[in-house]
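For reference, the structures are reproduced in the following blocks.
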Structure I
Amino acid sequence: MILIVDDRPENIFSLKTLLELHGFRIDTAESGEEALKKVLHHSYSLIILDVQMPGMDGFEVADAILGFGKAKDTPIIFLSAANTEKHFITQGYTSGGMDYVTKPVDPDILLFKVKTFYKLSEQRRELIKTQNSLRSEIENRKKTQHELDGRIEELHSVLESLPQIAFTIAPDGQVEYVNERWYNYSEKISVFPQTHPDDVSTYKEWEKHFGEGTEYIKEVRIKELHTGTYRYCLLRIIPVRQHDVIMKWVGTYTDIHQHKLINETLEQKVKERTKELITKNEELEMRNHELQQFAWVASHDLKEPLRKIQTFSYLLRDKHCKDAPEAKSYLDRTIKSSERMTDLINALLDYSRLSVSSLFQKTDLNGVLNEILADLEVTISEKHAIINATKMPVIDGVHSQLRQVFQNLISNSLKFSKQGAFPQITITSELVKEKSFESPLSNEGKYCRIQVCDNGIGFDEKYLDRVFTIFQRLNDRRTYEGTGIGLAIAKKIIEKHNGIITAKSKEGEGASFILVLPLHQTVLEQHYEI
């Protein structure tokens, strides 16, 4: 904006019109006092100032403007009609004027001078603005450099306090700082520690990561200067970025020599132990096989004399003891004991057969249950038992073994029924989320929870751990027959199907056996071992 100062309105009008025609914005003042007020509140690129004015003349106004820090560099063109002498022109320049134009004013010359001084003023303003910007940038850079120096000093202090060998690398790839531990492995800051001949590719690999700007980690062996030995270290070099620009790299060598030696020793011991376990497993498999053969042969050899004892006992009782009640009683006891011995041998054979490998197949538990109920039809009818069962799932399993589980559970419920009460057996099945007795129900569950509940004599739950132990009995053998192996067999079969089994009961209030089995097995073949 240009300020025109003249006490005559016609002069202001003519100059304002001329300059506005050429695109300049104009402000006016009709006295020196008014001009000074406007200079205080506005910034002007050029002031056209009449010399002769009432009150303050142009020279006095120019002198006052020179005292304003804000406007002292504003160019001034003096206009005068009378004062054309040399000493007046000199006074105008001394007062801060950039030019002196006499009236009458030549419009073309004035316009040329206005354009020139206006352009110079604007350029000067831009220059000042640029200088201020540069000054601010320099100050910011100084401040940033000061902060950076402080951070670098702090980083060096941290690196010096580390137990590792620590160093920094400049963006050009040169090592710029190392801590004292570096000199245990290298005599110069510019030379990396010597690596083992087998690790010669280490620094070439680092150069690749340096070019890609990525972190580098590797186990290396470096030579210790005073001992000449190589120690295992973990070398790690990471880039430090600022605004996605790598400012430096920070690296460390962490001594892992002792740890490495311990690991190598452990690995050697693991190999030796693994070899021993393989040998022991082979021996165990061979002895397990021998044990199976022994159990089979022993049971076969035991059955043969038992059959003879039973046969001759029957003959003696039926042919020669009809008139000797006491002898007949002794023979009945002998026969009963031999029958129990036969049952026990058969149960042991069943238990030993669980060591044989079996294939998991799709098994419909509904079919398994129907087969068992058909086999026990006579006993169920004799005891007037009531059996209710919900729909059972199809699972991966061994048909014959699952049949044995449910047959043992249902047979026990029939066997241990209360006198004077008809046995009631309820079998339910539901899908659950997890392999847990308390797992919530889930239509998408991967396990089934099966419960076999009865109204029999039950047992005290403090003996629960004995229920599934082989040869353990909670009831009098004379009252309830059995070998004490059935539930042990059931537990072993369930566990080999990757399931779990437990029981809940109170004396005189029946018992509930709970099984949780996976619907699908992760292996096709299951190996059983005693």
Structure II
Amino acid sequence: MTRAADLLVDCLVAHGVDRVFCVPGESYLAVLDALVGRKEIDVVVARHEGGAGFMGVADAKLTLRPGVVFVSRGPGATNASIAVHVAQQDAVPFVLFIGQIERKDFGRGAFQEVDYVQTFGDMAKHVEVVSDGNRVPEAIRRAFHLAQSGTPGPTVVVLPEDMLLDDVEAVVLPPKPVAAAHASADTIAEIAARLAEAERPAVIAGTLMRGDDGRAALIELAEASDTPVIAAFKQQDLFPNTHRLFGGHLGYMAPEDQVKLVGEADLLIALGTRMGDVTSQGYRLPMKGQELVHVFPDPAVASHAVDPVAFARALAKAARRSNAKADARAKWAGRLHGRHAGQAVWKPVEAKDGVVFGHPTVALIDQLPDDAILVMDAGNFSGWMHRHFPFSGKHKLLGVIAGAMGFGMPGAVAASLRHPDTPVVVLIGDGGFLMTGTELATAMKHGARFVALVSNNGSFGTIRLHQEKNYPGRVSATELVNPDFAAMARAFGATGLTLSNSADSADIVRQAHDIG
């Protein structure tokens, strides 16, 4: 007979899982035991379930496969809920395994009992309690399939502690193929005709275009039809920023002149983005009279619920340049790209109370290769990179559309472990660092190497901005007292450097890069 916990690990291997992130707990001790000696799966032990969850999300963003995380019941599960929410908002495939109380105690208010169907019901695509060890293979198969089907997202599998000890006769089930819907030839032909007739078309590229195939399809479509590509929120890495057809970035609080310019498009093709509140600039795009072709694998939000990468590739093949529209297209692309290029110019600025974070951010431009991975925590400091860093189209940018603070350090750990030979840089604020910065201990244990640029402004900066705007002169709850971050890094065994003068930015960044 086989123990259910061992069968579970066999199922993970069959589904291509090569790394799991966890914080250990007594409710799934049998799984931890089953992982001993299993060289197929690398077990990364985080210091907080939120950090483990963020690592799983970052790993999924890089591999386009489900990130896998194990946590214990009650506090462990609720700590990990931040990653479930991020995976839902960011359309990331993610499977969370939660240890649970014994089956005989269900509904009795036992120690750390939580009803996870209720807790995660509005965040996860699927929540399943496995009450019979023989049902493990089908539960895992279902969780992985649903996490990747349609709009990718999180699924949750709940594992009662005693169930993991069941003697089982079930066998491993292979992964269920993920079906992708494709647009009909007539639909592609119709949209290609509309695109050919448009004088001011634009593609808005979102998160589901982030793979190599998606990036290639964007370039193919843009160049085949002379159509500018505009990056959705936190997706600037999807298209070469110096390309003549790059039309800028629809980020948080985009300048009004940029929004109005995008509003002049006579055809918007949104690929792989929900067109949420940030990308649509408060649901103002499309503007009145604008035609929108919305391609996203969710019929609840899109006019074409199909695979956006396949759609882009098919449209590129059907697209044709219209000589009659050539001059208008060239002028339109020039306006979009010219606005982006003008805003991206770095004009050094100084501050009386410290180093403007733009200085070390811009110093990265000359020091990072075209395939570097850049990880972004949430905060105003990120604006310098969004505005000035010229993403090559090969760079990878990891940030969270959900806007959760604390993603930076765990995201950098996961990125470095997944791509150990690729430079990784994380930009993080003092607020975000003190939420999950202790995952530096995880980095040291597992050999992750990266450069962390910490913006130490003693404030929850984004909240302070809104506070100053809406309640001027009434600062409340946003001022911080911080440790010496360089000394803190050294205490973990890492290198800690302090940048006190903007003139030293390039040297400090170079020194950190050489060490990292």
Structure III
Amino acid sequence: MPRALAAMARRFPLLMALAAAAFALAPPAGAESGPADPVVRVSGGKIKGMREDGVFTFRGVPYAAAPVGARRWAPPAPVKSWRGVRMAKKIGAACIQNPALSAANGGDPGPISEDCLFLNIWTPKLDRNAKLPVVVWIHGGGFVFGSGGVKGYSGAPSAKKGVVFVSINYRLGALGFFAHPSTVSRNGGAMNFGLLDQVAALEWVQANIANFGGDPSNVTIMGQSAGAKSVMAHIASPLSRGLFHKGVAMSAYVLPDASREKAGEVAAAVARAVGLDGAKASLEELQRIPAHMFAEIDDPAAALGPTPIAGDTMTPKPIAEVFRNGDEAPVPLIMGSTSDDASVIPAFGVDPAEVIEQLGAADVGLKLLYPNLTKEERARQALRDIVFTMNPRWVADNHAKRAPTWRYYFDYVAEKDRPALMQGAPHGYDVAFLLDTLDYIGAGAADYTPADKAIAAKLSGYLISFARTGAPSSPDGPDWPNDAGLRDVSLVAENSGVRAARNFLTLRLNILIASAKVIDTSVN
């Protein structure tokens, strides 16, 4: 084996295995049958999708072996081959979770199973020579709920605009992020199994996406909330280098990565919660526990929080430290937040009013930054800015030295929602506008006005341009300059329209960044 290939095999073993399978199985032109019933060869065998909503759609495609039995808490392995043609017309099972959390925070995750490493693909062409830009969507949900099959994550609108869109599932909760002594000892220290799943999905895309018209050398990863945190983890991780080329992080939050020590304590609490002897439980005992029990644990001590774990091969260092030191991948990046991202803060177990009480004298300074507000609203806005708004600014100040970086602030509220959403756009509200999937959520088109849809078309246009060229632009929107050097600029979407704003919230963010010690350890 040539030296370069040997190095690649050591670095990306799963990718090389998938690539070899794809090379052996790939047909000359990608599709083997008529447009209504397409069959495509991928790693593992043939899959049959369908033509739907004007594009080709493939759902429930396995990208790695089922993480069940002895593969529970093991890094993902190459997908097992199948005979004949596998149907790919329904979404695959979502990973183990409390389905009520997803239903209340974004959409029905669909069926749930421990066998859940599936992805979905939307494409306008099945032509290996098309070389279309590729977007890989990483769902949010605090690393404990969600699914790539949620309707609001449909890739059909993007595919109609010339993008191959892929959404993925990944292991969640204690099955996805676990640092029990019995599991860490056998996996070379692996703990972030959910992030390793995402790496496996990106490897699968590299090996197979050309069969769907995609260009493996032009892949953009996008995600919101925990999905955005995942985007930042991949930009920081040595394992993800070369698997993608641009990133979009929507509402990436400021919370510290869990330490190995903390994650170990949580894992022991998880074991106790399912009736085992804490840190002394054996791997075999843990693997015999029914998977659904891990999603039914109701013990704060057994909750890791919506963060990855620092200290394994995926995230050897805290994400913030990597960005602060300038060691992250030099890829173009878009980051942003919403005007009421604080709507999700109670889910982090934080009471804004209690935080203000703890600040004591510091609240005097907050009164100057947030004048004419009640104590509760001042606390809400301050936490919104500390946890969400200043993160894109801090990252841009650092990452712009490595690669072009753009910021946005989303304050647009659909006309029908304005009476109920007086505090602005809630956490996750921007997703349907940026993906242009308003017709796929709620009651669909009937819920949104022409003005709403015009904003969605304009904002999604920026992302399509970014995926295609590496720079966001819109034919009917303002220029969106990147944030570089002393040029402090954000694209602001508000009820009056979209504008490029210079020095947007600059004084407030400067003060918060300068005074928030949390930045030292927990940005991203």
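Read-outs throughout are calculated quantities, based only on the coordinates presented, and are distinct from any laboratory measurement. Keep in mind the model is a prediction, meaning the values are calculated, not measured. Cβ atoms are built from the backbone, for glycine too; each structure is taken alone.
Thinking of I, II, III, which structure, once distance in nm of label points 7 Å out along Cα→Cβ at positions 67 and 331 is computed, gives back 1.9?
III
Kindly point out which one of I, II, III the value -11500 was derived from, the read-out being helix-only ellipticity at 222 nm (-39500 (n - 2.57) for each DSSP H run of 4 or more, over all residues; to 500).
Traced to structure II.
Suppose you compute log10 I(q)/I(0) by the Debye sum over Cα atoms at q = 0.08, 0.09, 0.10, 0.13 Å⁻¹ for every structure in I, II, III: which one lands on -0.48, -0.61, -0.77, -1.33?
The structure behind it is III.
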